[in-house]
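Below are structures written as structure tokens.
Quick note: the coordinates plus some simple rules give every number you see, no bench work behind them. For clarity, every value in this text was computed on a predicted model and none was experimentally measured. Cβ atoms are built from the backbone, for glycine too; each structure is taken alone.
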Structure I
Amino acid sequence: MPRPLSLDDLDDEQRSLLEKLVSGPRAGFLAEYVPPAGGWPLPGPFGPMLLSPTVGEALQELGAALRYRSQLPEAVRELAIVTAAVACQSGYELDHHLPLARAAGLAPEVLDRVLAGGADLGDPALSAVAALVGSLVRSGAPSPAGLAAAEGALGGAATFELVVMAGYYRTLATILAAYAIVGEGPLPEPPDSS
């Protein structure tokens, strides 16, 4: 695993991406981040994105579109992210998005079911979201019935965004795992994949 970049290591392209990240829609939590000694200059997947500014720029722009310009309601978006984080065992994403899911109004019992790997959330639309995202992240392919249920609950365009979101957060989980960036809280038991 490569040594994390320090602020002193950054070239002009990397500094430009860093500035874009800390002044864009993620400015609140990224601008407040204080890098630990020997750590990345940005938290989570954003530090490694600086390694390749061209790819990092495209990846962060996709994430910004999904998080800040999506037609998905905030609660649905956060449910999808938490579901993906559980399926990927991504502690960083769980630490960051569980509070956002609560703030978006997702009930504690719904989040408890998601954390346990469940997709029956007591609401057909939320259950369709969790089932679709969980299947996409775990196997890469939804069941035709799962895709139809999501389209019935959300419509075609929003379901497409949900499919892309599942892939995006799977990609972030891969980056976080590759660079050993973990969350602070305990992870739930991995969902049973049988």
Structure II
Amino acid sequence: MSVPHLDTRYWKGRPALLFGPYAGFTTKYLKQGSVLDLFRSVKLHNIGPMLAVARDNFDLTRYLIRQATQSPAQRLEALLSYMPQARDEDWDLAVAGQRVQIIKRDAQRTGRLQFGTEIVTAADGTLAALLGASPGASTAASTMLKVISDCFPERAKSPEFQHNLKAVVPSHGSDLTQDFKVLNRVRERANSVLGLGKVS
């Protein structure tokens, strides 16, 4: 879940200012999927968890329905609260991404929504998939490291790999809540890269 916000990105090779997200709805699980994807996924064993999630998250469902049924004028009104000088003709509506919400069995509530990113890896390490929210900048690196360690456990443990990993991620393996020397080095490097100077 995310709330409306302004965001700068490169869009089709050009810098752009984005506003969103506006919730949408489709029965497809992939952008190029079938409109029957959702209906085909409903089985006897998962009807209970789906109904439990609908029961326990009525306010969220109502919010998403309101978001998905917004008119262009209502979307512009939301934008104006962030950028009062915005004009409708200066903005284009684009589908930025698609998410299938994970529902998991739960012993107490029958089913529950699973937020965040979940990594599912085949037992032999030949396939890994990310379910749920796409990892943003704050979690992408740790997500990738977990995929590597799950898919290539022996290689990931090798001294050569650990040495190379430490060169790329100097804080890897350190507890930054306890090791203040490493924390300060990481902060100084990040501030230098971002051009922030010294930040106390």
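Looking at FRET efficiency 1/(1 + (r/R0)^6) of positions 39 and 95 (r between Cβ atoms, R0 = 25 Å, to 0.05) for structures I, II, the greatest value goes to I. Computing mean count of other Cβ atoms within 10 Å over residues 79-86 for each of I, II, which one ends up highest? Largest calculated value belongs to I.
Once volume of the Cα convex hull per residue in Å³ is calculated for every structure in I, II, which label goes with the largest value?
Largest one: structure II.
Taking 12 as the value of relative contact order in percent (Cα under 8 Å, 6 or more apart) derived from one of the structures shown (I, II), identify that structure. Structure II accounts for this read-out. Among candidates I, II, the computation of Kirkwood radius over Cα pairs in Å, for residues 31-70 alone that gave 11.0 used structure I.
On percent of Cα pairs over 19 Å apart, for residues 127-174 alone, which of the structures labelled I, II is highest? When percent of Cα pairs over 19 Å apart, for residues 127-174 alone is computed for each of I, II, structure II gives the biggest number. Assign the value 16.9, 52, calculated as Rg and Dmax of the Cα atoms in Å, for residues 23-118 alone, to the correct structure from I, II. Of the structures listed, the value fits II. Could you figure out which one of I, II the value -11500 for helix-only ellipticity at 222 nm (-39500 (n - 2.57) for each DSSP H run of 4 or more, over all residues; to 500) was computed from? Attributed to the structure labelled II.
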